[in-house]
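Have a look at these structures, which come just after this line.
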Structure 1
Amino acid sequence: MKKLLSILAAAALGLSCAACGHAETQKVRLCEVTHSIFYAPQYVAIEKGFFADEGIDIELSNGGGADKVMSAVLSDSVDIGFAGPEASVYVYNEGKEDYTQVFAQLTRCDGSFLVAREADANFTWDKLKGKHILPGRKGGVPYMSFEYALRKNNIDPAKDLNLDNSIQFDMMTGAFLGGTGDYVTMFEPAASSVQAEGKGYIVASVGAEAGEMPYTAYFAKSSYIEKNADLLTRFTKAVYRGQTWVQEHTAAEVAEVVAKQFDGTDVKLLTSAVQSYKDIGAYATTPVMAEESFNRLQDVIEQAGELTQRAPFDKVINNTFAEKAVK
């Protein structure tokens, strides 16, 4: 009798899996540029089981920079990269046959905050003249959007201050705390954490100053996309559910859900960080990337002197899966 029940249970489970269209769970190796509450919709999708609902098991790793994430994707060390779209623009312009395509957008402005050594309630951007600043890796979107914000305030990035790009992206906070630089750009929750400890003070939002652009997105090699269309459709659906959930819930609710992703970080601190991103509209409401937004990103890269030629929107951006997810 027990054996019969086991067989029936197994059959029922098989029917259930067949009904939902995912007979087997597929592992996806996902490499993110850094680990930040800036990517809250992604962590919500993981913690709320949205990826699991789509038959996907996420194996998440931290690349510590867009260049390293791209290297991992191109070498097949991971399946999907999560970083700035500029990485895919560079790869396409290099003429690689199996170039990467961006298929889902998660954030829509710079997520870094400018942190000073002293509190400054009356901060103005001209105060950065002559200062030593840690802005990230030259050629990366954080660096370029910071330059863009400087130019908007009539500051010449090459002449008016010292932009120190000698320190790796994931080492900048440690370098600043160790005494290097007058200012540093940090993502949340690192910025709020440093401020809570009295070791630095947030004085400005780079994203609010630089304006909207496709900042962080998912990409994969063209060959991977071609072979895994169904998987990427399901992946993007999970991302979109995460985006929608974040839009429809409070910062405190989001913080509670993603707290496991930030072990040891106070939930109140996470709540404050999420609210900071909500306030500047950092979280994209849809994974679909607009051509106008992509062109603005290339404007930023071009002004930074990092773009020899513009990449065609329809080559680098593949909205097929995002449009299906939204429908």
Structure 2
Amino acid sequence: MTARPLRTTVIGSYPFPGWLEFASLHLDQFGEADLEELYDDAVLAAIHDQSAAGLDAITDGEQTRFDFNLSFYGKLEGIDPRPVSPRRFGPPAHDQRGKYRIVGDLRAPQGLGAVAEFRRLQRLAPHGPALKASVPGPYTLSGRLTPGGPYPDRWAVTEALLPVVREELRQLAEAGCAEIAIDEPSMSCYGYREDPNRFVEIFNRTVEPVAGSCRLSTHLCFGNYKGRAVGPRQYAPLFPAFLGLRVDEIHLEMASREFAELELIGSIAAAGKDACVGVIDVKSYYIETPADVAARVRRCLRYAGPEQLSFAPDCGLSQTARWASRQKLKNMVDGVAAVARELGLR
């Protein structure tokens, strides 16, 4: 069950401050101590905005990453570090992100870097909100690698990355991380054409070392690069198989889909898991009011009790302007709190 009924949280990423984007173009001009100060200041900015909104659980905003997963490829051995983009010009879309060529055995002897991120969050965060770390699962992480050599297809690449992610999760738990999100948006994007039971088996082997020792969640969305989805936006192909995921909480993108398939949260709750519902559309610059959010929370309560519901934006906020992100989070917390007061929970 959630640590707090009608809990509010985020998925992981948060927009970079404008100065950080500028500084990122000139990193060669900074010394090692300058960079550490820069990283701390960026994480403090993300912590401030999330804490000011009143969230129950916060992250480091993934301020020291490039995108939610692209920085991890810099930690991998066995790939050409120069990504190849099939298209560089024209409207921005997922095919411009670039893929890496595999040139040897895939390894990450120094880890993926999520442990260092979490330790920084531990050091800088105030007492109060729960701290959450997020790591992309092996299937999602395999998406930017072109199969080749000893890895003939994406499944083989996923299998090679599985122990890498599993070790990162183990070290996060060892570092004291009590809540870990294993994000697998690629599973929801491609669930319509793959066997969902195979996804479940891969996921459960990945989390095996930490299942039961910390709160586990997974984020299932349909892509948000440049505010765009990538794949049919339907969860139906994944369920009921995904009720077998070894997690405490399953997050579903709902706001941008006009709450289609909302009844799935009833199945998630009946399976003994918490449902985290996306009630803020990160792809829209309409700023949801507290009243909007409260109405959405009441809809969710038709399918699950307050002790099994969490609320978050649809996805990470990295693709949304910071001014909008701040107000969206504040209104989300205020809207959820209004319903909590109606129920006598606050």
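Every number here is computed from the coordinates shown, using simple stated rules; none is lab data. Predicted model, so just to flag it, every value in this text is computed and none were measured. Cβ atoms are built from the backbone, for glycine too; each structure is taken alone.
Quick one: relative contact order in percent (Cα under 8 Å, 6 or more apart) came out at 27 when computed from one of 1, 2, so which one is it?
Values: 1: 27; 2: 21.
Source structure: 1.
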Rank structures 1, 2 by FRET efficiency 1/(1 + (r/R0)^6) of positions 30 and 222 (r between Cβ atoms, R0 = 25 Å, to 0.05) and report only the one at the top, that is, the highest.
-> 1
Which of 1, 2 yields 31 [percent of Cα pairs over 16 Å apart, for residues 238-277 alone, calculated] = 1
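Just checking, which of 1, 2 has the largest value of distance in nm of label points 7 Å out along Cα→Cβ at positions 86 and 294?
Values: 1: 1.8; 2: 4.9.
For this comparison of distance in nm of label points 7 Å out along Cα→Cβ at positions 86 and 294, the top structure is 2.
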If semi-axes √(5λ) of the Cα gyration tensor in Å, for residues 270-317 alone is calculated for 1, 2, the one returning 21, 13, 6 is structure 2
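Can you say which of 1, 2 returns 27, 22, 12 when semi-axes √(5λ) of the Cα gyration tensor in Å, for residues 206-309 alone is computed?
Details: 1: 27, 22, 12; 2: 23, 18, 13.
Source structure for this number: 1.
When you work out percent of Cα pairs over 31 Å apart for each of the structures 1, 2, which one comes out largest? Please list the in-between numbers first.
Values: 1: 32; 2: 29.
Going through 1, 2 one by one, percent of Cα pairs over 31 Å apart is largest in 1.
Computing FRET efficiency 1/(1 + (r/R0)^6) of positions 142 and 174 (r between Cβ atoms, R0 = 30 Å, to 0.05) for each of 1, 2, which one ends up highest?
Working: 1: 0.95; 2: 0.75.
Top value of FRET efficiency 1/(1 + (r/R0)^6) of positions 142 and 174 (r between Cβ atoms, R0 = 30 Å, to 0.05), among 1, 2, belongs to structure 1.
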Using the calculated result -13000 for helix-only ellipticity at 222 nm (-39500 (n - 2.57) for each DSSP H run of 4 or more, over all residues; to 500), pick out the matching structure from 1, 2.
-> 1
Where does the value 0.80 come from, among 1, 2, when FRET efficiency 1/(1 + (r/R0)^6) of positions 62 and 230 (r between Cβ atoms, R0 = 25 Å, to 0.05) is the thing being computed?
-> 2
